[in-house]
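The next part holds the structures, each set out as structure tokens.
Readers should treat all values here as calculations from the given coordinates under stated rules, not as data from a laboratory. Computed from a predicted structure; not experimentally measured. Cβ atoms are built from the backbone, for glycine too; each structure is taken alone.
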Structure P
Amino acid sequence: MKIAVINENSQASKNSIIIDSLKKVINEQDIINIGMFDDNDLPLTYVENGLMAAVLLNTKMADFVITGCGTGSGAMLALNSFPNVFCGLIEDPLDAYLFSQINGGNAISIPYAKSFGWGSELQLEYIFEKLFKDEFGGGYPKQRAIPEQRNAQILKDVKSITTRNMIDILKDIDKEMLIRVFKRDSFINILDKSQDLEIKTFLEKIIK
């Protein structure tokens, strides 16, 4: 599983803490650190994080996205506005485990400014441990697995109707925004791994 980490501008300074906590749970080679890496990096807003996450997931460059913002709510809403993205708001390890087992989504948003202080790196580590502990969609409690899986599939089916194709969205979004978001070395370096040739070709033309 390839896991992408994306930070927005207000929480850029916490990128290294997030990555270090994730490395204790996930193999380093499976982590894609998109940034922002620090306060001096090219800025990203939580809305732009949603766009970046959607491209990463829809092109299979990443299988899962970890993002967030001050409260976590803005990033969650931004990610969920895009097709094939199912993002949960995760505040603690219990949230993480229940989201993975009941909802089986492909992204989480963490409130990095809320109650973030002494021991927060441990909280992140425990969140990641519970998030990736078991195969996604296994159900909780286990006897509820079948109806929970059915509901998750219904949501996917409904979202396929209520959202547009990703390439159509990209074509309508302001070009300056696309350049600002995707003309990042951390993204360009993995663009060749895209499994969607149409999106890959489109973005290459935009950011060349």
Structure Q
Amino acid sequence: MKNYKLVIFDWDGTVMDSVSKIVNCMGQSARKCGLAVPSDESIKNIIGLSLDCAVATLFPENESEYADLIAGYKHQYKYVDETPTPLFADAQSTFAKLKAQGVTLAIATGKSRVGLERLLIETQLGAYFSATRTGDDAQSKPSPDMLLQILAQLDISASEALMIGDTRIDMAMAHSAGIDRIGVTMGVHNAQQLNEFAPIATVDSYQQLQALLIK
């Protein structure tokens, strides 16, 4: 494993175990709008997209409901749904050890800017990350836009960066940006699905990730 200057993390399903909450909140928003609830698998497959793209993918025939679906989802996530969203085991220690090695860390997520900032404060992880991009700041994944913005901001080349994510969307984004990638299987997609985009590795835990990245 080469020494990367920059490691970029996805958030949902990669840093935070939030997949179940996202599925529940999207389902409840659909019910409130009187729409058929997509399958859990369908909802999982949009995790990583910006919220407007996610809603358009799940409800292509219901454009007139998009604003209400988005507002309903945000309300459910912030105020109503109580599904726990813990950090994955050893995530914080991984960030600390990488920083101690002099590695720069960043986040590339489909979450909203407000949502990410709130969670960075709640989890006390904000100090670890030198750059963050959300679905409000860049084109939605799998466009490489948010990764390219991060590289430009930090003046680091694609060959010196590594992307870590739990979905095929993350892997496709990194592939498009010319960035090496590692898939994690704690979130949405399994190793076979992640391997479609030729990651340099897939891991099942942060302990395994540390074994690869911590010198």
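Name the one structure among P, Q that FRET efficiency 1/(1 + (r/R0)^6) of positions 36 and 140 (r between Cβ atoms, R0 = 25 Å, to 0.05) of 0.60 was derived from.
Source structure: Q.
Out of P, Q, which has the highest value for distance in nm of label points 7 Å out along Cα→Cβ at positions 12 and 84?
Going through P, Q one by one, distance in nm of label points 7 Å out along Cα→Cβ at positions 12 and 84 is largest in P.
Still on this structure, please answer the following. Once distance in nm of label points 7 Å out along Cα→Cβ at positions 108 and 156 is calculated for all of P, Q, which comes out largest?
With respect to distance in nm of label points 7 Å out along Cα→Cβ at positions 108 and 156, the highest-scoring structure among P, Q is P.
Name the one structure among P, Q that relative contact order in percent (Cα under 8 Å, 6 or more apart) of 26 was derived from.
Corresponding structure: Q.
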